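Some structures to go through are shown next.
Only the coordinates and a few stated rules stand behind these numbers; no lab work does. Predicted, not measured: the structure shown is a model, and the values here were computed from it. Cβ atoms are built from the backbone, for glycine too; each structure is taken alone.
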Structure 1
Amino acid sequence: MSNNFEQRVIDLKHRIKSYPNFPKEGILFWDIFSAISDGDTCKLLQGLLIEVVKTKYPTVEAVIGLESRGFLFSFSIAAALGIGCIPVRKKGKLPGNVISYKYDLEYGSDILEIQKDKIKPGMKCLLIDDLIATGGSLNATVNLLRGCGADILGCLVVMELTSLNGRKHIPEGIEIHSLIKYD
């Protein structure tokens, strides 16, 4: 990656606002929207993400965006690289034939879906999201894509909340690259 990559990441980190006690008491919410409401920051973030993809995942064939903020970044990366952008959504949000994966949450469960005809066996996929916290949705997406026969190159996130140990929930052998880490 470029010589000034780390400095550009620090610059991005300073542009992301935090909101204590949102969405509930005791949570410190890191708001990516506070950063990308500025055009220069959008360019900065897009450039960083594309640089990571070109350097670490040059053979990627499809970018998989997780609902919902992952959609923003996956489309931007896919468009810049001229490859496909495929969404993973919550149950009932995608038309046509879908493949579903049910996963457990702290209190209850949820279901993620992908359109059945979008992933070809062996397709080299990169998962994109804004944040890894507990790792639940990334883990579920890895399992969903494996069920489709995808070759998962890794996961790329803008932010990681390291104190929540989300990495430990991602299957072994799946690389996670996060631009910014918060405790």
Structure 2
Amino acid sequence: MATEGEPSDLIKVLHLLVLSFSWGMQVWVSFIAGFTLVRQVTLHTFGLVQSKLFPMFFYCLLGSNFVSLAVYAVYHPRELLDWHEAVQMVLFFVALVTAGLNAQWFGPAATEVMFQMREVEAEHGLGNEIGRGGQRDAYAKLKEQDPKYRAYRSTFGRYHGLSSLCALIGFLCTTVNLIYTALNLSTI
């Protein structure tokens, strides 16, 4: 274990709690809440909820990833790292960067375009149904007929895809770090 000083029990608990908070929040927001909500409310309500929830989610994730990286870096100086610890440090850093990208760029950009799409959909009587299941043809027709809506959908898809990719990469990084931490509790 690479360390200049042994962390106190309080620091160990803080590190584990923050890492667990990050992971649990990512599981809940990314997998459980979204899949549950999309089946319960209208499409436009779902978008509105996400527009309020995601900024807080991304900034909480950014803060917790920063704390995790900072605590780990303090007790694992770069000069003393073995390759396992170096990989873990990189994973903490990648999780921080992906959360930052989502908080600063991809999340806000996707939300902005989503509201523009929402206006066009509302003009055509779309978005008040639960899910898209029954209205797929109407959305496809609107996309085919309205170049502005087609451009919005394309832009939204790009930002949403990049945001989802960042979220998935961050989740995988946090998962690997949590597993590594669990297998090496004495070296936190």
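Here the criterion is distance in nm of label points 7 Å out along Cα→Cβ at positions 35 and 83, and among 1, 2 the highest value is seen for 2.
Calculating mean projected area of the Cα convex hull in nm², for residues 59-138 alone for structures 1, 2 picks out 2 as the one with the greatest value. Structures 1, 2 were shown, and distance in nm of label points 7 Å out along Cα→Cβ at positions 51 and 115 at 0.5 was computed from 2.
Tell me which of 1, 2 gives 16 when you compute relative contact order in percent (Cα under 8 Å, 6 or more apart).
Of the structures listed, the value fits 1.
Quick check on the output: 1, 8, 17, 21, 21, 16, 10, 5, 1, 0 is P(r) over Cα pairs in 5 Å bins from 0, in percent, derived from one of 1, 2. Which one produced it? Checking each candidate, the match is 1.
Look at mean count of other Cβ atoms within 10 Å over residues 123-130 for each of 1, 2: the largest one is in 1. When Cα extents along the principal axes in Å, for residues 91-154 alone is computed for each of 1, 2, the one that comes out at 44, 23, 16 is 2.
Out of 1, 2, which one gives -25500 for helix-only ellipticity at 222 nm (-39500 (n - 2.57) for each DSSP H run of 4 or more, over all residues; to 500) as computed from the coordinates?
2
Once distance in nm of label points 7 Å out along Cα→Cβ at positions 43 and 99 is computed for every structure in 1, 2, the highest value turns out to be that of 1. With distance in nm of label points 7 Å out along Cα→Cβ at positions 27 and 163 computed over the structures 1, 2, the top value is the one for 2, the highest of the group.
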